[in-house]
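The following blocks contain the structures, represented as structure tokens.
Each reported figure results from applying straightforward, stated rules to the coordinates on display, with no laboratory input. Only a predicted model underlies this, so the values are computations on that prediction, with no experimental measurement involved. Cβ atoms are built from the backbone, for glycine too; each structure is taken alone.
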Structure P
């Protein structure tokens, strides 16, 4: 939903802030007051075409900012694909600045983006129906999705079944292409695989081996130092082969001396026992030091062998994986692929047989999708036809054209897409005797808006674009048709936020939020102002739309009656 619109220096607008609400937002005002400027500004911030002529005279730049709020996070993936982190509260800020030099600067949530990126995001936020080109229903690629959404329960199940078959079909087809490729290329691939398997297997790698080798290398590299340290420790503690007085000798002498007095007092006895225990422990430590010293093998040849082995592991990891485990796994994959290639003739025949079966099932699934779409299109055509009749377009025709393309290409394959073999396009004819044409060929802006209104009324529950703008929708209509247009807009606004520019009271009185566009002059300059009106102000604006400049008590009474009837209609809608 569009929450806030901020416009600076656009045409007659100096600065305008508009706080829009849920439901139906109506914009009214005198001809030339600047209603189209509001729509032009919205279109620009959605990535539409803009000109530097849009900038207010005497200013060097124009800026439009729009704040949206989405609850479902459905644009999060698109935003992240553009490097934009979505806000936790679902807020999206679009801004576009245009300078007199023609430069355009676009931002989304403060991050610079291209115009095409801004347009792609904007298309998911607002649909403009009228004289502008930001209309999702004019894009043929959207028609199939909308038709499928109309009968979502049945068609989504069929599409899921079809999609599963298509994924397997593509996988088998790609595998078959790999195996049925150039013979010379296959032989070269087999030679490479054989070499890689032999190289890895010949190395006889073992998981955990690298860590053990690194540990062994560390010991071998420091063997001299280890022997010196252990030997010195042994000499100092035991003193073998030297005339120096060792720790062992000192403790032995101490024990002998204490033994002469240990029986005289319990305290002396405890000291004697502790030193005796220490003597035993020291003997164990000395023996352990001796054994560890004697185990150290200072062998340059062994160190060289370890280095060579580590170098081999490094080279294999650089080519085949980041660890020995990955290298071994890579070898297994190569063996499997080599076996497949060696057995390719048998495998190819099996794959061709499977592909034929899948193609048959896939074609049947595409036919089911096509028939379901045909059934749904007939219902949709009928419902939209009734809507057009209510909108006083009694001779208008709406048709869902479905083309089923099951032709095969030169290789004998059909062009299966993610949506089957169907191409869907909405066609329209405004008058009896006129041929059906694509929606994009409708000439009249008002006519186009009413067609869109009819379609949106039927698809209100499935159309995911949150905000709809209708401009020129009242062109060429009055009376009963105007009443129906107002009711349809009110109905759609229960499911979407709707913004509508109008001159008709039948539409304006249905507003949930009413904005008056006025043009004023100050100090020789002209300004467009926008204000939200309620109560008496709104009644007077409805009366102005009814009676023009000369507003009589009867006109005021009529305006009040229309507003009351509109409120009754809206309350009835809510209760249904």
Structure Q
């Protein structure tokens, strides 16, 4: 059965069949005023994939028309994110600011055509004159200035003769239009600001609605794929490219944004979290910026799979974070080694194991992938196990260690718990057991079965490391109860337990793990070496995701 196409592919197919375009060229046009997040990943992947699917080209272009918020730091982070996701812009890296001269010429062209004029109104007056959805706007008192006067005043704006906000250049369209975007929108404003790319060359800057369609047209973009909030702006987009006179105008096509339930994506809120120290930066692994997901250990493939699973449509929907977790689990399960790490350790002493003896035991790296081979790990008289793998008085159906019960030490021996030691507060500190030397490798020659298997790390060879266990930054119970992640004061419902830092023990092979190396810790989850805080010989491990999932893959029709 032929694979069904989404509506954007159908548009492109139709355009190519009818000869509207003879090729496909797309772009991702971020404004460098912050770090990209998971929603931007959808746009990056969609635009680059469409270019690749149709043998076309993909551009990366920075819409840097607002110098008040833009930084070179954000430019570099965006380039890194786009490249990491696998979107290849080759030699087509552009900046809107590189087109400022051409945009200025286009604005003068509109003035000469009589479809643009200089306004004396303040920003507040322009808003009042614009009207609302129930009231048509009123004409600007400057609307009928002569072409000559408008041209001179616009040149004076460029020459720095006016203060910020004193003059604007507006398009002359229709103040009674039912689409408010068409009510003589501002094209240029005066702003005496230093720009990150052009310095102090300009003191007037184009507005996004004017700049963006021209940028697309300058670059020969065929299909300008953007999110639904720009749907009402499309008539203005088309008006500008037509009035400026482009022979092959781009087609703007809108699609639904990617929203995640109970997740913070707003730049203003993330900035506040960073500034108040709730998170340790824009790449804190509890966030869903692309940099944060990369640091936590997500892979480009997992994010691409999540975007594909979420679908491309015009219908707004909210995805569950569990679906993203599902995608990273599916990617890592067959591809990473399964190692042993004890996160909440207590000591297990094997009383009848020979003193001073250490033996190397073979362990398969990943039972689902033979190509990952095997390794040997040390085993001795004293080992570390998880605290909750022993109970003095266990509940029913507890199959791990308790006095008199036999379990399997993974890849090692059968052991039977005998007794335990406690501290002054009654906490178990040491468990004593005996082992059956005939069960080496974890199997009994007499065929007896045990129900429990636990992991372990040799105490003599264990490597102490820091492990970070992450949960949602948002208090999901509160957010679900209030149907919002914000309270009545606009503050986030924060989860006080979103980060737990543990001092753990891992097997020796993990001592030299490098930044971004990924592993499955047996029975614990998938982990990634933190690139920021790890040191040579002392890796810090971020938990990417636990092993268990509540997500159910939707049934395919």
Structure R
């Protein structure tokens, strides 16, 4: 029996395609996936595959550009995904499962004039139907304080945006959000959630706000909710137990206001929170008040980012599908939700290829309750080379290397230039942290849950040319400390010396290059050339120590002249690559 296809609509930052997110390409369905450095989405797919669904036959993920308004995302992405699923499954209708922002994208389509009567059921998981207080910090002040996994993805996006379009955003997160990610405005609360700081904490009427979620206001009009209830069956799922914003006490706007204006509706003074939410979305916002829509199913102790992977949530969805649409659907036994494994993520936004060599040793322990280490499972890792995946194009490589369960130690990163341009190399750690759920009943056992966390992205900069080889070290100590990223000066110098020797014939000084070339050079340059290109291995080793140390500048300048005047006479491209490589020894 043919199955009604299921389409998962991810939440904010749950779709990843750097070429689109950086505007190197326009809207398209190809090239998308879940973010490669977090486990988001995989648990959902595994559960439905265990129930017999087949990816791209009757199980789909409607990836979309989450920067866009939910209305634009529905039109440009969700509707084409629905059409693709209907064709593949030869079906007239689909089942949509929207997590967080994905539920708003789904609603926007169902309640639009473009709706083609092709959604049999809509499940929303932690969807901010009436908005989420966290969005005020992002849209008003450029401070993304959302679910930690969302913030990890957004931080990576911002890192690449700074290096791909630095002048467009002026390196300012608020300007970036206001100009590049208008979809975040669609997450603002539509109720009176701001309270005056001076005097009694009375609500500031939402209708008086300068920055408003007009999409949410329209979608939640009574007539629009009637339309939603008529067009599709709707099940909402919410969670409680995590501190969640219910109101924000604000003062006046900052003076001067800035460009763009920061917090034009008032600068936050403090949050008023309770545990009637999942850490991002309150239960009252995750449900829909309408007689034609059942009351929200509420779970305790499930964080916002875990909802699409939690076995209880998945069982609820599968059982509803079985009872109402697919009578022969088997309900698989599902294990515990996946816990984010520790990962080292190394990034470049440069015209380079990247290979990372891992150290040997036991994997890093993850964090735990109140910082206690969790048990480390698995044998010590062996040294291996990890080639980065390029998420960019031939002119601007956007490399990402992900090393799961990394051991502590120094990771050797080899960057090989493919064109002339600037270099940015970054590294961060992602791991799981155990947090205590606060909404447990009095006297009940304490509940803990795993939450994704990440360090800051440590970054270094430089320059490369086609053929430049630079070697860096990324030093990892523990999961809470940002990796230390620095040039491996000795390895970079050794490679440059080997190239100079090869260009000069591999042995005798200058390998037959006319002596007058060096005869005109200053004594320091002649001495450096004779040491590096000669046969005295002890002198060469001493030169290498100099190049790899703090006193490298003089030797670098001398060898730069050799590269320019000697190698450049034979191979200008190689000379440029060598000069870039040598100069890196001075700038670090």
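For mean projected area of the Cα convex hull in nm², for residues 223-382 alone, which of the structures P, Q, R scores highest? Checked P, Q, R; max of mean projected area of the Cα convex hull in nm², for residues 223-382 alone sits with P. Here mean projected area of the Cα convex hull in nm² is compared for structures P, Q, R. The highest value is that of P. Determine which structure produced the value 21.8 for mean count of other Cβ atoms within 10 Å over residues 15-22, calculated from the coordinates; the candidates are P, Q, R. It must be structure R, since only it matches. Taking 20.5, 68 as the value of Rg and Dmax of the Cα atoms in Å, for residues 343-502 alone derived from one of the structures shown (P, Q, R), identify that structure. Answer by label: Q.
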